[in-house]
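Student: Got some structures for you, see below.
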Structure P
Amino acid sequence: MIKIKPHHFFDIIKLYGKGVEKFVPDTKYNHYFYGAANKIMTNHQAELTITSGSDDICTPCIYLGKDKKCTDRLNHIEGIELKNVWNEIIDKRIIEFTKMSEGKRYSAKELCEILFSGKEHIYDVWNEEPKSDKDSRYEAFCLGAKKYLGIF
């Protein structure tokens, strides 16, 4: 079972859409993105539990504080300086738009199907980002989801 933030799953599928087939460790952050992503890529029935808090990817990250909140900073969203605040906003939006339940378990395939069926909400979830970024995210996610789900 993998505890995962919805935006992390989105990122995995988006990167898959950009051509990443095998994820490698990130030495800058030391998080577990690569491990979770590789499990999801190789097992469509992997059991995932949705959270808007810290997840299995965050656990070993150098930016995870003692309070289990991300201490990393960002500067691309006006009025938001902490990545944790932004992540909570987008994860709660994803959960709301897709009507998922936090704490509920989904297979990786089910989660991909849910997110793909609500793909138009990418523009609402990442509302504060430039249109070109949302367009790129949308296209890459759709490519990755279609490939992951075997839709052509």
Structure Q
Amino acid sequence: MQSDPLATALEHEHHEIDAGIEAFIAAPSDRQPLDRAIGALRRHIYLEEEFLFPLLLTVEPGLVAPVSVMLREHAQIWDTLDAVERQLGANADPGAGLAACEQLTAQLLHHNLKEERILYPLADVAPASAADPLGKALDSAALPDGWMCQRAAGGQRRDS
């Protein structure tokens, strides 16, 4: 199981994702950092929606409204990720998706700040037995094939 506090591990993922997007914006001819960041961000959203948010709502039922805001923002971020991938299709000009990447960066700046200040600290005060599935998922969970965030375009999960 991962040894860092959950908040630290989740925040670390934010920094790695941000760095990949920033690397692409600085050098759009190299897609690898962006592709890794997109995959990591989709997985990160999965971990939050499937493990973190249910944990937080168990620990603090009064978090329904903040979690709802995070779910809505996840959908917006997910749709922006789809736009980035469309704009940077296999035969696209490497600079084609820069505007969408800059939009994504702005979305993440505001979204991540709220998660890091409000939600993540609560994960560290959850009982270990409740937090254990999130810790294990942070270590090894992969994004399941076909999974999409709860409120992404169309409003229906592919797995539900």
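Every read-out reported here was derived from the displayed coordinates using simple, explicitly stated rules and does not represent laboratory data. The structure presented is a predicted model; accordingly, all values stated were derived computationally and were not measured. Cβ atoms are built from the backbone, for glycine too; each structure is taken alone.
Student: Of structures P, Q, which gives 16.2 when Kirkwood radius over Cα pairs in Å is computed from the coordinates?
Tutor: Computing Kirkwood radius over Cα pairs in Å on every structure in P, Q gives 16.2 only for Q.
Student: Using helix-only ellipticity at 222 nm (-39500 (n - 2.57) for each DSSP H run of 4 or more, over all residues; to 500) as the calculated read-out, with -20500 as its value, let me know the right label among P, Q.
Tutor: Q
Student: Okay, next question. When relative contact order in percent (Cα under 8 Å, 6 or more apart) is computed for each of P, Q, which one produces 36?
Tutor: Q
Student: Quick check: 16.9 is what I get for mean count of other Cβ atoms within 10 Å over residues 20-27, calculated from one of P, Q. Which structure matches?
Tutor: Q
Student: Taking FRET efficiency 1/(1 + (r/R0)^6) of positions 12 and 92 (r between Cβ atoms, R0 = 30 Å, to 0.05) as the quantity of interest, name the structure among P, Q where it is greatest.
Tutor: Once FRET efficiency 1/(1 + (r/R0)^6) of positions 12 and 92 (r between Cβ atoms, R0 = 30 Å, to 0.05) is worked out for each structure, P has the highest.
Student: One of P, Q was used to compute mean count of other Cβ atoms within 10 Å over residues 108-115, and the answer was 20.0. Which one was it? Present the calculation step by step, with values, prior to reporting the outcome.
Tutor: Working: P: 20.0; Q: 15.4.
Here the read-out was taken from P.
Student: Where is FRET efficiency 1/(1 + (r/R0)^6) of positions 4 and 76 (r between Cβ atoms, R0 = 30 Å, to 0.05) largest, in which of P, Q? Each step should come with its number before you reach the end.
Tutor: Numbers: P: 0.85; Q: 0.60.
Of structures P, Q, the maximum of FRET efficiency 1/(1 + (r/R0)^6) of positions 4 and 76 (r between Cβ atoms, R0 = 30 Å, to 0.05) occurs in P.
Student: A value of 18, 40, 23, 15, 4 was computed for P(r) over Cα pairs in 10 Å bins from 0, in percent, for residues 28-99 alone; which of P, Q is the source structure? Don't jump to the answer; show the numbers that get you there.
Tutor: On the way: P: 18, 42, 35, 5; Q: 18, 40, 23, 15, 4.
Computing P(r) over Cα pairs in 10 Å bins from 0, in percent, for residues 28-99 alone on every structure in P, Q gives 18, 40, 23, 15, 4 only for Q.
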